[in-house]
Structures are given as C-alpha cells and as structure tokens.
Structure 1
C-alpha cells in the first residue's frame, strides 16, 4: 500500500492507494504525525510514501515503519521530457505533468490546477513538457481586494448570477469568479488554437466548483495529482 502526501501552501493532502485509491483527506501541517499514526493503525500494510512539497519543512518520516520514502524533486525519475527550468519547477506541477504523461500518452494535454494559485501546464504529443502559466487563485484574489484597499470587505466565494451587481459583496464575487472563468476559457482557447485535439484536465481544490461554470469541454478530476504521485512511486521506488 502507498501513501501520497501533497504538502501545499495552506494544507496537507493525503491519499492512500492499494490497487486503487482507497481514501483521501486534508489536514494542517502540524497534524502530519497524528494522521500518519492513524493511517498505520488502520492500514498496517502501508509500505511506501512519496512526499510532494511546495514549502520547506522538516519532518522525520523515518520514525514510521515505511519500507521506502521518496521526496519528489526534479532529480526524480520522471515519465516526460522536461523543457522547463528544472530548479524552479514546483513539485506539485511535476506530479501533475507526470500524471498527464502516463494517463494520456503522446497527446496534447493542458492541466489546470485551481488551488491557492492557478497553474496551467502543457505537455505535447511528443511527451515534452513545455511549461505553462501561474496566476492567483480564487481566494488569493478575494483576499488581495481586501488587503490592498481601505474599504473593500473580505467576502466568501459565492456563485452570483449575471454580470452586474447592486452591492459591493456581489460585485467582488462576480468580478473574481467570472474573471477566473474568462481567464481559464481564454487559455484553453489559446492552447487549443495552437495544438490539435487538446485534452484539458481541471483539478485542484476549486475544480468541482469551477467545472460547473465552464462552457468548454474538460475532464474534472480532483485526484489527478494523487494519481500522478502514485505512478511516480512505481518509477522511483518499486523499480
């Protein structure tokens, strides 16, 4: 059994795999030890763990009875040709592109991850990763409007119909949500015009919410990064 651990800017996300995905859960960084103890108590056959982190942190994973521990980096065995500046490529993006390379071999794929930031990553039909784009996520945009102005409130994301609002709260929600939707659709249209038969994957914490808003054909998969990490265990540990 394998554990995949995705350590992001705000939370830690864990997935447990046997032959297939068994469970996923999310928690804060300080809770890693207790959560791993719980997993081992419920699933004593866990053998391997892969750690994908976008932050610097210290934790002794060797205190647990793992047979293999792998920390994902640009030095890991990867299933694609990387044309990106290696030392600046985030580990989360490595996992996403790996997942696309394995699940959609030799196809043009755009992976859109809507989390703290929105990342766009493109791998072509020659299995070459040609980089992408990073922009602020939904909550980051909401917070920035409050932080960098004197009077705009911090509002909770909500779906508002239409394109015009009669109060500040709704104006912010429409501006942020529709702005992100237009951005995503614009990037999809641009990549589609440049690359034939483009497959688009939408993933990340806000993917379920946003997938209902988009008018373009996509595959929504919140576990896409987990699945990529599990495949990377096979490339870096099992072999």
Structure 2
C-alpha cells in the first residue's frame, strides 16, 4: 500500500508539473479569427534566402541575449544606432525584408531558433500582411501564431511584443487604420510578465497623428531621424525585458 501511495503521489506531482508547463505556454489572448491562417512558407530566392542563412549561422555562432524578429523595418534599422544601442545589449537583428507572418513562422521552424536559448525575444511583424491585402484580424492572427510558437519553443524567455509602427501620412489612411486595428487586437496578448506588449509608434507622429516624410520617406520605412526617435523607448523596453536576467 505504501508503494502504491508513493507512486500515486509521484504521478500527481508529475501531472502538476506538466500542467504548469502547459499553462505557461498558453496566451492570454484568444484567437482573433476562426478561419485558417496562411501555412508557414519559405522565401525561395534572392536576398531573403541569404538573410535567412545569415540568421541561422549567427544564432549558432554565439549566444545572444535577445533575438529581434521582424521584416524590413527591423532589418533596415539604422546601423549606427543598432551598433551603439542594440548590439551592446546583446540583441541580434533577425529581420528579413518582405517577410509576412507565415514567412517568419517558417524561419522559426527551420533554424532561426537553433542556437542557445535567448533571455528575451522582440517581435515586430505583420505590416506586410496588411500590405498584402489581409484584414487586421487575419494579420493579428498570424502574429498570434508566431507569438504562440515562440512561447512554446522558448518557455523561459520573456517576449517583447511590439505594436505595428505607423505607416501612411494620415490617421485616416486605410493602412494606418489597419495598423491601429491590429494593435488593438494583439495588445490583449500582453500579460505584463512573460509577454510585454508595447506600442511606441506615437513617437513618430505629430500632434495631429501625421507621419512626415522626414521620418519615413516612403511612409512605411524609416529614416535615421525616424529610428533616432524609436531608439530611446526601445532601449528602455529591452532593458526591462532583460531585468534580472
């Protein structure tokens, strides 16, 4: 009887550990759409393939404290500012120009997470989903899928989920309204602990919500002056992400 009781106690304890681990990998936000999202998809030629290979090699070559995943807005971050602010914090630029959420998912599944586990991850993806004609709810669902995968694969890492940064000149533009709608959805995924949500895009806008070409020449990507505005709040967020780690 004592052996049976001991075995039962062990089984209960193991079940509790497994349940706790499963709960830790769940998200606070429910799915944003009942429909299917795009299947993970590789980029098949040109620069995106080169960047994918570069990131795979980088994560295996040395440990990074933070992996910063994104698209051209991340990849094209002002190099001088990255070297002065992000690199000393141990952040790897893991952006690939043109990526949508399904492209990032494919990268995550095929090597971009194969190095030593980072202490933190920053995620800024989804604007190209809107540009591809997807609805805000579909774009948000793609972001949620990437976030969930990161949560499952890196259960010990804290994740900085960044709201989409403004695009288009005025608040009334369709794509600008799309970024705002996406952000209103994905902010629900932040829990203030393992997943930190932050929308810092307002630093780019004037008092009327306008985005100038001085900060964003094509009203999507950013100039050095635009990145100079984004860097201080990003520094603070990365520091918060790494606090105590």
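One of 1, 2 was used to calculate Rg and Dmax of the Cα atoms in Å, giving 19.0, 60; which?
The correct label is 1.
Compute distance in nm of label points 7 Å out along Cα→Cβ at positions 43 and 75 for each of 1, 2 and report the one that scores greatest.
Ranking 1, 2 on distance in nm of label points 7 Å out along Cα→Cβ at positions 43 and 75, first place is 1.
Taking distance in nm of label points 7 Å out along Cα→Cβ at positions 163 and 187 for each of 1, 2, which is largest?
1
Tell me which structure, out of 1, 2, gives -14000 once helix-only ellipticity at 222 nm (-39500 (n - 2.57) for each DSSP H run of 4 or more, over all residues; to 500) is calculated.
Of the options listed, only 2 reproduces it.
Values in this text are rule-based calculations from the coordinates and carry no lab data. All of these numbers come straight from a predicted model, not from anything done at the bench. Cβ atoms are built from the backbone, for glycine too; each structure is taken alone.
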